[in-house]
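Please treat every number below as a calculation from the coordinates, not as lab data. Remember, it's a predicted structure, so these values are computed and weren't measured experimentally. Cβ atoms are built from the backbone, for glycine too; each structure is taken alone.
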Structure P
Amino acid sequence: MNDLYRDQWITCTADAVLIKGYYFPWGTKRVPYGAIREVRRVPIGTVTGRGRIWGSTTLRYWASLDPGRPAKKTALILDTGSRILPFITPDDPARVAAVIGEHAGVAVVDGEPVIA
């Protein structure tokens with residue numbers, strides 16, 4: 001397969017974003033580009049997602065499994081119009097945001113920190 005982006009937890013294919021470790025215990029969520037309304041780039045800190053390795057405290061955002069998240073500074077929220085939005089922390093958030101923005105035809109916007 002010719003992936004547009006791949007790291008341990010996130011893969012961008014020609015037609016979707018695959019989020020490994022999204023469902024318990026290791027299920028992959030497939031988000032077609034056509035389902036994405038917006039990509040929000042948010043800074044993460046101690047109480048705004050960096051310490052959350054998987055899951056959610058608010059059930060507004062669902063943080064996919066990423067044991068490396070405590071060392072990261074940026075997350076992407078994929079607005080799919082659903083009640084619970086995927087919260088991902090790719091190794092290269094700028095590249096993933098660009099791929100999604102291009103293939104989904106949506107804006108990539110900077111947002112405020114959120115409680116994930």
Structure Q
Amino acid sequence: MARDHFSHICQNCGGELTVEKLCCRNCGVALEGKIELPRLARLNAEEREFIELFVLSAGSLKEVGKILHLSYPTVRARLDRVIASLQELDRDRRDARMQIIARVERGEISAEQAAEQLAFI
């Protein structure tokens with residue numbers, strides 16, 4: 001089932017990769033700027049593939065287990081790991097927002113600068 005192995009983590013330094021340009025392969029129209037990846041796209045390849053199979057199986061963990069030849073508890077554990085990953089992404093986003101607010105409180109950046117930075121989180 002593995003088709004792509006995209007990761008939102010830089011293999012060189014461990015930082016978060018971002019999308020800055022989208023191009024239409026057909027007509028060449030391009031959109032540039034800071035483009036936030038959807039939360040599901042920030043999951044690792046195995047987690048994204050599991051979610052895709054889960055949706056295609058109409059949300060049936062029993063059906064996912066049949067397809068993957070895994071027991072229901074194993075499939076449920078995989079779903080729980082995906083849920084935990086999504087919750088971690090939420091925590092990371094909240095923490096980043098709080099760090100920006102703290103910088104305003106310490107006078108390190110202006111409210112306007114904070115608003116610009118918050119728009120991209």
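Taking relative contact order in percent (Cα under 8 Å, 6 or more apart) as the criterion, the largest value within structures P, Q is that of P.
Here distance in nm of label points 7 Å out along Cα→Cβ at positions 39 and 87 was derived from just one of the structures P, Q, and that gives 1.9; the source is P.
Thinking of P, Q, which structure, once helix-only ellipticity at 222 nm (-39500 (n - 2.57) for each DSSP H run of 4 or more, over all residues; to 500) is computed, gives back -3000? This figure was derived from P. Given a value of 2.7 for distance in nm of label points 7 Å out along Cα→Cβ at positions 23 and 79, calculated from one of P, Q, which structure does it belong to? Traced to structure P. With Cα extents along the principal axes in Å, for residues 47-94 alone coming out at 28, 23, 16, pick the structure among P, Q it was computed from. Derived from the structure labelled P. Here Kirkwood radius over Cα pairs in Å was derived from just one of the structures P, Q, and that gives 17.3; the source is Q. When mean count of other Cβ atoms within 10 Å over residues 31-38 is computed for each of P, Q, the one that comes out at 10.6 is Q.
Given a value of 0.20 for FRET efficiency 1/(1 + (r/R0)^6) of positions 15 and 63 (r between Cβ atoms, R0 = 30 Å, to 0.05), calculated from one of P, Q, which structure does it belong to? Attributed to the structure labelled Q.
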